[in-house]
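*Asks:* Okay, got some structures for you below.
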Structure I
Amino acid sequence: MRIPLLLFAIALIVVAAQSYEKPHPTLWVEVHDVSPGYALHNLDRLLQLLDSRAERVVLLVIPNRSGREAISDYPEFILFLKQAETRGATIGAHGFTHEGFELFTSREDAERRVKEIKGEFGKAGFSPPIFYPPRYLVTPASYAVLTAEFPEVYLFDKIVSGNRTLPYVTREFTLGKGQRFIMPLAKLSLLATRSEVYRLSIHMAYLNNESLEFLEEFISWAGFEVRKRGCENRALLLQEAQRMEPPAEVHGVKRNAYALLYAANMYHATGEERYLAIASRHAQYLLREQRGDGSWDEAEGEATSSYALLESAVATWALSQAYTTGVLSGERVERSITQAGDALLRKAELLTFFGYSFGLKPNAIGFAALGLERAAEAAQAMGDVTRAQRYRRKAVEIGEGLARMQLRSGAWYDGPYRLPIYSWRRVSSWYQGMALSGVAAAYAASPLGEKLKFKESAERGIAFLETMKRGDGGYYGVLYANDTLAGDGSIMVLQAYAIAESFGMPAGCDALTYTASQVKSWDANYAFAVSQLLANERSGG
């Protein structure tokens, strides 16, 4: 009699709690014991349920369950995992045979086991970045081996990511039967959550119709939602990307940088070799115009420190992205990128010497973070790990500064921020988009344990831009201090969303239809935006 009364009391508490605002942490889901012996149709249904609702889905695969199910012997299973990866899931390692306490062992035995695990995954074409020990149990010796061999190690009460420990406890409520009695506990666990991440574990053995119905009800009640990536009007996107091929002669550093980015994106998206020649043409311009100290001068426009920073940021970004996507190569390009990255780092350090609340323009430093993050990727590809780390540290620092400069509304003011003498009390889509791009770059550059603050800042920035949307599908350009709206910022919104999505921040392409009807000739920013969105589609966002 006591158990039903206890459950009834819990249910009453949950009902009473409905009047309070539910917390909105990010949903991370871990599916245990994924292996060829289980039917995959229910797992496929689960992935569909989690699409657009879970920020992270990890499929914890047993590489050779019970010593009799080596995944490399099951091509259909491998194909399913590959398809799951394209849908956004991450493949993790879950022991080797999952028998007994495999990792509750000595260092020597753990090293041998890890070698077997990686060998079997390698045969199947995978290199899992995550390890989850069976039954959560490890010895200190095997723990040291796992954290050295895998970027992330999942345990019951935490996630170890590099040198950071994330205190995220996992929960499991899917028991296969009697789910309706568990629902109050599941809801209470969410209401009691104070973490920014809500981890949920699901075991393949309990994945059936009843547990799937339970999960759908719980996830819907919780309000978990992830903004969808990608562009629904793909035909229009391809049409516009092809239409925006740059003219034979382009003037100015920024325009040539955007033209280079366009060509690199189009080659990545289509594989057409003619884009290599276009990329080479615009890269030669940038290489020719680069100064001895690695920076660039503005060929057209204001001769200000802000413009000089923007020129160097965009050119560094373009050369680096073209290099990492395989469009450019060679010692001259590599030397140019490292000189440009160093120069951009020096400029950024000079501008941010006094912090982020004294006269800084969020657009300039936003693009500085973007250029540094892309330069870090290029330096990493060259094998220059030390330089890559320096660039990333500064990009993250700038992102933190931008997050502090951001208003509660999610906006960034134009011009000098909190300058004692004066400040521009307006917000433009252009500055907003550039600041948002810097936060997205910091999100990509930061370690896992620091990403969530940049994700939250970027989401607020995107939400603010949505408040500037017009009824015709375009976006206003400026919000003035007296709350009046004017101008057109649709191209910059589209560009900001394209950049954010390239860093894994879902944004979309709401401004595409309107902008396509307005742009009649080649526009550097628009050409880049549509080509980047197309490349994002190819890369899966």
Structure II
Amino acid sequence: MPSVTDEARLDDLSVVNLDDLAVKSDAEVEEIDRRSADSPYFNRDLAPAGPSRRTWSTWNITAMWIGMSVVITTYLLASTLMASGMNWWQALLTITLGNLIVLVPMILNAHAGTRYGIPFPVFVRASFGVRGANIAAIARALVACGWFGIQTWLGGLALDALLTQLWSGWADMGWHRGFAFAIFWVIQVAIIIRGMEAIKYLESWASPVLLGGGFALLIWAFVDVGSITEPFGAAAQDVLVSEGPGFWTLFWPALAANVGYWATLSLNIPDFTRFAQSQRSQAIGQAIGLPLAMAVFSFIGIAVTSATVLIYGEAIWDPIALIVEMGNAGILILAMIVIVLAQVTTNMAANVVAPSNDFSNLWPRRITFRMGGVITAIIGIAIFPWEIFERQGAYIFTWLVGYGSLLGAIAGIMIVDYWILRRERLDLAALYSPDPHGEYWYTAGFNWRAIVAMIVAVVPVIPGFIDAATTENFAGFTDPSLLQRFYTYGFGFTFLVAAVVYWALMSLAAPRTEPAAAHGGK
């Protein structure tokens, strides 16, 4: 719920651009709530966000991306690329380009969230059907559960290092890592129970702290080495960069992996932008926050690790191990607090909000947003995702490219449906309707055309995925076959194929009636 300050500020809706909203008053939202109250596909968490709930400014959305990007996995992104044969600037270029590419579907899908105030699982009903939306939603949710486990494991390691420093007897207990993991897990569940407003304030408050911690580490590295340029010289880079098959061989799977890094959010970004004050707020906030934060923090990871070669005689990629190596108790405590905060902010925004809504969409009458978040946290432990992270080759080239391929197909279908076929027009009431004659009911609640388009796009990628998953220390195909190339292009390949197939199948279908202007028409 909005705070007292927010409610007072929104009394005259002076900060909300009503022209960007399909629903321009809370009374319209209440009418939709009334009409949908008995629908099994409706609950208050999935209902449209009216003007009084539009409290996310440009800064809030920028801060959200900073909070999600400043995290250990971002710091480590360049390490596998350099270990596979890229030099530092090639790795940074690939990471930055990947984030600029994924920004496009991110902003396109975000538009519907801001315009109609609906979360991802409700938005995707327009293309997959009221029931079929669960296929896309659960595909997104399970990926988030895996990421939740990875980030919770990393946060637990940071908390373990902090507690070890604070209490000398902590590390003597055989279960200390597991207990730190459990503590970190409980902290996150407590935030989940507080809901979306708690997540918004956490991101906005934490972002300056996270940026400050990153730049402090960078300044330390340059000061200790005594030079800004020396870490990028041959003495350090020869240690970091391994021989590889060549830049262009690595570039395409690495680019696909970096697009896949945020492929999840390109689907469920409406979960956040439904609370944005305007389209301008969401677009500018994302354009500033996503590519810039990812590029800056990846650069910090490269620069600091390069400096460790000169300072310690070896490359220390893991920031937790580096802080411990410094041996200063005060620095360790401050740094671990920042790292723990980084893991929490990323997990809350990137890996809890989406599956909370997605699981709620499975059974809206029984599963609330908060209950969905708890389910996410439980599954995140049960699937042991840290096993994926332990093998960094699998983490980059198998995990990221693999799920990026699946989600790319869904993103392509959503964008074609909303921007080309519907031309930004949705009927809000019909999205929640159980009426078998409703616009989004299709065949028994499923749009088989969307499902077929997704399958057609994903099937050619499966052989390459299997090869990558079963190849030890996989770092990209050196002489890829045709099917392996499909996997190499990952998100982009499935996005384009699914988009074209879906457009063709829908174009052959009988013309649909235009959505009612009362709830979403221009």
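*Asks:* Among I, II, considering only mean count of other Cβ atoms within 10 Å over residues 249-256, which has the greatest calculated value? Before the final figure, lay out the partial values.
*Replies:* Values: I: 18.6; II: 23.5.
Once mean count of other Cβ atoms within 10 Å over residues 249-256 is worked out for each structure, II has the highest.
*Asks:* So, one more: Looking at distance in nm of label points 7 Å out along Cα→Cβ at positions 97 and 297, point out which structure of I, II has the largest value. Display every interim value, and only then the final one.
*Replies:* Working: I: 7.2; II: 2.3.
Max of distance in nm of label points 7 Å out along Cα→Cβ at positions 97 and 297: I.
*Asks:* Have a look at I, II and say which one yields -21500 for helix-only ellipticity at 222 nm (-39500 (n - 2.57) for each DSSP H run of 4 or more, over all residues; to 500), as calculated.
*Replies:* Values: I: -17000; II: -21500.
Value -21500 for helix-only ellipticity at 222 nm (-39500 (n - 2.57) for each DSSP H run of 4 or more, over all residues; to 500) corresponds to II out of I, II.
*Asks:* Let me ask something else. Ranked on relative contact order in percent (Cα under 8 Å, 6 or more apart), which label among I, II comes first with the largest value? Before the final figure, lay out the partial values.
*Replies:* On the way: I: 12; II: 28.
Largest value of relative contact order in percent (Cα under 8 Å, 6 or more apart): II.
*Asks:* Thinking only about distance in nm of label points 7 Å out along Cα→Cβ at positions 177 and 201, which of I, II has the largest value? If you can, show how the numbers build up before the last one.
*Replies:* Values: I: 2.2; II: 3.6.
Structure II comes out on top.
*Asks:* Which one of I, II has distance in nm of label points 7 Å out along Cα→Cβ at positions 145 and 409, as calculated from the coordinates, equal to 5.8?
*Replies:* Details: I: 5.8; II: 2.0.
Working through the options, I get structure I.
*Asks:* State the single structure among I, II that was used to calculate log10 I(q)/I(0) by the Debye sum over Cα atoms at q = 0.05, 0.10, 0.12 Å⁻¹, giving -0.23, -0.90, -1.21.
*Replies:* Numbers: I: -0.23, -0.90, -1.21; II: -0.19, -0.78, -1.10.
Here the read-out was taken from I.
A short reminder: the numbers here are calculations on the coordinates, not readings from a lab. What you are looking at is a predicted structure, and each value in this text was computed from that prediction instead of being measured. Cβ atoms are built from the backbone, for glycine too; each structure is taken alone.
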